[in-house]
Structure P
Amino acid sequence: MKRLAVLFSLFILAVIVTADFGIIDPCLRWMTRFGGDKVGHFVLFGLLNFFIIRAFLNRPNANPSRVALTVSLILSILIGLEEWSQSLFPARTMSLDDLAAGYAGVALFGFLAWRGRSKV
C-alpha cells in the first residue's frame with residue numbers, strides 16, 4: 001500500500017504541474033462541460049487520502065482514528081494551498097467548488113479507509 005500511495009502522489013503532482021503550465025488543460029477541457037472537473041477533484045484527492053491512510057495504518061501500533069484524522073487534515077491543508085496557488089498561474093482558475101469537491105472526497109474516502117481498518 002505504501003508504494004501505491006507514493007506512486008499516486010507522484011501522479012497527482014504530475015497532473016498539478018502539467019495543469020499549472022497549461023499542458024494538460026487542452027486535453028481535459030471537455031470534462032468541465034459535464035462536471036468532470038469536480039468529479040476529478042473528488043475522486044483523485046479522495047483516493048490519495050485513502051491510499052495514504054491505509055499505508056500509515058500498516059505501521060505497528062497505529063491509532064486508526066488518529067491516523068485518519070491527521071492524514072486528512074494535512075491533505076486538506078495541502079489541497080487548499082494548491083487551489084489557492086492556481087490564482088498565481090495564468091492557465092489556472094481558483095475555484096471554491098473544486099476545493100469543496102476535493103474536501104468531500106477527502107472526507108468520504110478517509111472515512112472508508114478508517115472504516116476498513118480491520119482489513120489492513
Structure Q
Amino acid sequence: MNAPFTVLTESLIRHRGVLGAMVVGLDDGMIVASTLQLGVNGNAFAALTASLYRKARRSAAAAGFGATGFLELSAEQGRVCAAGGEELVLVVVCEARVNVGLLRVELLRAVGQLP
C-alpha cells in the first residue's frame with residue numbers, strides 16, 4: 001500500500017463511529033489503500049461508492065450544478081460518505097451515529113491530498 005494514502009485512511013478511521021476508510025479508483029472501484037475494522041466488506045463498499053460517486057458527478061454536471069464535492073448515503077444501520085478528485089475517491093463507512101458534519105470537513109480537507 002502507498003504510505004501517504006495509508007496515513008490518510010488511518011487518520012479518518014480514528015473518528016468515533018467510522019468503521020472503514022478507503023482510497024478508491026474512481027473509474028474501476030478498486031481499493032488503492034484502506035484501513036478497515038473486522039467485518040467491513042471493503043471491496044463491496046469500494047465498488048458501490050465509486051459507481052454512485054461517478055453517477056452523482058454526471059447528474060450534477062447534467063443539471064448544471066458544477067462539481068460534486070461530497071456524497072452521503074444514509075441507511076438505517078449506517079452511512080457511506082465519499083469525496084473525490086479526478087481519479088480517486090475517499091470512501092468512509094460509518095455507523096449511523098457518526099458526526100457527519102465533522103466527517104465532511106475532514107473528507108473535503110483530505111481530498112486536497114489526493115493527486
Checklist entry - In terms of FRET efficiency 1/(1 + (r/R0)^6) of positions 55 and 87 (r between Cβ atoms, R0 = 30 Å, to 0.05), which of structures P, Q is highest? => result Q
Checklist entry - When relative contact order in percent (Cα under 8 Å, 6 or more apart) is calculated for each of the structures P, Q, which structure yields the highest value? => result P
Checklist outcome for this item: The value -24500 for helix-only ellipticity at 222 nm (-39500 (n - 2.57) for each DSSP H run of 4 or more, over all residues; to 500), derived from one of P, Q, belongs to structure P
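From which structure (P, Q) was mean count of other Cβ atoms within 10 Å over residues 47-54 calculated, if the value obtained is 18.9?
Q
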Checklist entry - Of the structures labelled P, Q, which one yields 15.9 when mean count of other Cβ atoms within 10 Å over residues 39-46 is computed from its coordinates? => result Q
Next on the checklist: Suppose mean count of other Cβ atoms within 10 Å over residues 15-22 works out to 14.5; of P, Q, which structure was it derived from?
Outcome noted: P
Next on the checklist: By the measure distance in nm of label points 7 Å out along Cα→Cβ at positions 7 and 23, tell me the structure among P, Q with the highest figure.
Outcome noted: P
Item to check | Which of P, Q leads on Rg/Rh (Cα atoms, Kirkwood Rh), largest value | outcome: P
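Each value in this text was obtained by applying a stated rule to the coordinates, not by laboratory testing. All values derive from a computational prediction rather than experimental measurement. Cβ atoms are built from the backbone, for glycine too; each structure is taken alone.
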